[in-house]
1. Who wins on FRET efficiency 1/(1 + (r/R0)^6) of positions 122 and 146 (r between Cβ atoms, R0 = 35 Å, to 0.05) among I, II, i.e. which is largest?
2. Using mean count of other Cβ atoms within 10 Å over residues 138-145 as the calculated read-out, with 12.5 as its value, let me know the right label among I, II.
3. Supply the structure label, taken from I, II, corresponding to helix-only ellipticity at 222 nm (-39500 (n - 2.57) for each DSSP H run of 4 or more, over all residues; to 500) with the calculated value -25500.
4. State the single structure among I, II that was used to calculate relative contact order in percent (Cα under 8 Å, 6 or more apart), giving 25.
5. Could you figure out which one of I, II the value 29 for percent of Cα pairs over 29 Å apart was computed from?
Structure I
Amino acid sequence: MINEAIGQVLSFGVGVALSPVPIVSVVLMLGTPRARSNGPAFVVGWIVGLAAVGSIVLLVSSGANASENGEPANWVNWLKLALGLVLLLIAVKQWRGRPAGGDQAQLPKWMQAIETFTPPKAAGLGVLLSAVSPKNLLLVVSAAAAIAQTGASAGDQAVALAIFVLIGTLGPGAPVVLYFALGQRSKQLLDRLKSWMSAHNAAIVAVLCLVIGAKLIGDAISGF
């Protein structure tokens, strides 16, 4: 059961990890005077957000009998179908809204305030971007529902959720690790990462949502 539960969350974890806006946000934080405190605070907030929402969905799904005789309950398949369709809509919206060739990608205006953030604000932003942003919220709900449908024990479900959170933290966590490992030598590498992620934000999100949305819809259809 635990192998099945872990297998269910791998793609969702990768989808959460490859989130351009959080990665750009943490790179911007690492360029401020409070980098050594704000970077880790953001990652802690990110982990708390993923774990909290995932745990809530797991508890609700388990209480609603997400697994029936080792198979996903019918309502889980309907949930997967709905989440998959929403992700496809997000993919279309992101793809249509991507910058035209040669145009400069515009970062959200709130990112300009990151320079003034304190550690509590950095942690709060981590929570918001991990658990409240529409794309990541859908992926966390999908991952938790996928774990619950396996009928694994509570301990195995907790392990699978922990692995999902770990994978989902690799994206925003990697710049922080590089910063502490390389110090000022990481600046050029992180700047290039920020520029690339900013320029291709819409395309990255569109492709991720398309792939994972199609997976959810396929799983739902095969489960009916």
Structure II
Amino acid sequence: MALMLLVFAATEIKAQGNIPNEVLKRMEAHRQSLTSLRANVTMAKYNDQLKETDMYEGTTMYLPVKGRDALIRIDWAKPLQETLSVVNKQYVLYRPRLKQAIVGKADNSNKNVKSSNALAFMSMSREQLRANYNVQYLGQATVGGSTQTWHLKLTPKAASNYQYAEIWVDGNGMPIQARVIESNNDSTTVLLTNLQKNVDLRANIFKVNLPKETQIIKG
């Protein structure tokens, strides 16, 4: 059924004209209707020099805030328990096993927040994507074993610390997978599954409550 719907939608998009622009239009409609998100998250971090991939599994919460960057929290369960929160362009990465928290600015150059950078494409408007990226349609692709998607490549128009990004957008206009290719060919791929949209999420749950004995390290 999902494949039939995507094929039908793709046919409709082709009939309307430029495919990347129409996919961005669907993404914008979805972005405007999304008030919150809870999902399972899988991250694959590929090291091009070592030719090795590290896998991470956990859950994520996402809350758009009008006039500000979206709130993001990721609770990693595997291989180790860690919590990453991004609020007001500041991140906190809490590592309970080490009794430490790394804090800093959530910019694209920070290795601690690569997962949240990939998720950030959900909050970008169509105008932001068009203004900052050259958008290329790479075709249809199956993601997560069964979800049919449109595959887009986003190449920064201005100088950036990464080469390009890729997003996989489902039939609802939801980017369910994103990949960022770094300048050194390392990459971070984030996949969202078990999506729960427009659920009740309060802003205070994005704050990481650190135990008193936690060592604070500036990132």
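1. Values: I: 0.70; II: 0.95.
With respect to FRET efficiency 1/(1 + (r/R0)^6) of positions 122 and 146 (r between Cβ atoms, R0 = 35 Å, to 0.05), the highest-scoring structure among I, II is II.
2. Details: I: 26.9; II: 12.5.
Here the read-out was taken from II.
3. It was calculated from structure I.
4. Computing relative contact order in percent (Cα under 8 Å, 6 or more apart) on every structure in I, II gives 25 only for II.
5. Computing percent of Cα pairs over 29 Å apart on every structure in I, II gives 29 only for I.
Read-outs throughout are calculated quantities, based only on the coordinates presented, and are distinct from any laboratory measurement. All values reported here derive from a predicted model rather than from experimental measurement. Cβ atoms are built from the backbone, for glycine too; each structure is taken alone.
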